[in-house]
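These are the structures, in structure tokens.
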Structure I
């Protein structure tokens, strides 16, 4: 059965006002029964009089809303705007810029940028516990401008290939999930370290012939010789993970135009989360639900974000 998509008009029906938006979010987060995020207890919860959408837990004597201890905490923006922002982030194949989001929501670009960074933060899956299995394709990509486009006085000597660029390592379970992360270099020791805790030892890994992969231990390892124009050698190929790089770079070139190296991980997280939760078998609204369920408080403040 094909996945159901939701139109903008359908989205407005679902999140037509703040009351509808809060009710939907409470259903997803608490299964409709308010639960105190301070002590995880759902008994003796009462509606706080005089404060809209606010509850009070008699036992621990603390107030809370459905925003409490999520990435939305401390935000004065209506939940309706947050849910629409999440919908746009999950359905825009190449991502959505903070400038475009500010126009869509009628907010400042500074606010929309902070919203998107927090949304990207909850897209992180590297430490979420799931392990890739079966045949896993591994490849690295280099993010940054072309050396030929630099002014002569800014060109780096011996900067062929990926020198001077940020490196992102990707792993894709064939027919399954994706993980990606920024790494400092593509040496054998760095690659071995990066793979730990992400791929089951029973998996077969497929890579190109880059020497950094040659010494990876603990897995059945197959290589495709790209330098000899052999991109597929039986089941040895990395075409699946290379399609992930195509999506990431379409966002880089067509939407964002630049990634800050210190925030590159968040853009990679967003792109892989969208691929994992955006395949043809998953309904559009379920993609947003998956993001909401992952929306626990990551402790990301504006001051901390601009200073990291």
Structure II
């Protein structure tokens, strides 16, 4: 029973924190139809900014907010490469992923920054609420997730939010209605990478260090969570979409936690994640083929 509670607790915490990452990826891949691969670099960017500021004596909550805005700036640059220089979305994300890796090394002045002896955001909230351990981690993660759930739910239902959502579905129609789709892309990339960096900052503080390689594979993990959430809930409304992102992340992290508990080597988890995504993407296609339905060719770009 204790093992089950431990597994569920860890998966709940990770589902809430990494759910922010999943929502960020959902905004670019699903809402904007913008394959932004810079996630693997902006995730450790948030951790690097927060870690360095905390080590230098900045309030941990302020450092966490700074990490969000740093990620937003990186996302804006990715959007500018696409909208202003007309570089394809895929290549824009790859260029930023490569470039920000070096930026992260410069920020941290090395490959990692330890935080074990520093007071972080979790410690501040723990003192305020009188909590510690996993109860503190889950409570703080739930507070942050709830705040951004409410903000995003309201924002995506505003006029600007509706224009942003429609830009990925029919860009020409939105331009015809007088909306600047370039600004919508920039805004979407900024919010997306801001959430990714925020998740990276929180993860770095909770684990006690930031490492330059902590973002490797994050894009695949987030895509897997998005696919699992959509398969489980078939969301239609904004609220259900956001909840599906958190639920899909929880299910994915639960699967990973159970695999580790069963003794699976940690090095095999990336391969399992890739296979999970392949299966999740391939099953709908195979169902249509079995029903003899026409399936359009796969997109090349």
* Structure fact -> Value 34 of relative contact order in percent (Cα under 8 Å, 6 or more apart) was derived from the coordinates of, among I, II, structure II
* **Which entry (I, II) yields the derived value 11.7 for mean projected area of the Cα convex hull in nm², for residues 113-288 alone** => I
* Asked: Given a computed value of -10500 for helix-only ellipticity at 222 nm (-39500 (n - 2.57) for each DSSP H run of 4 or more, over all residues; to 500), which structure among I, II does it belong to?
  -> I
* Asked: Which one of I, II has mean projected area of the Cα convex hull in nm², as calculated from the coordinates, equal to 17.4?
  -> II
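Any read-out appearing in this document is the output of simple, stated calculations on the displayed coordinates, not a laboratory observation. Keep in mind that this is a model prediction, so the values were computed, not measured.
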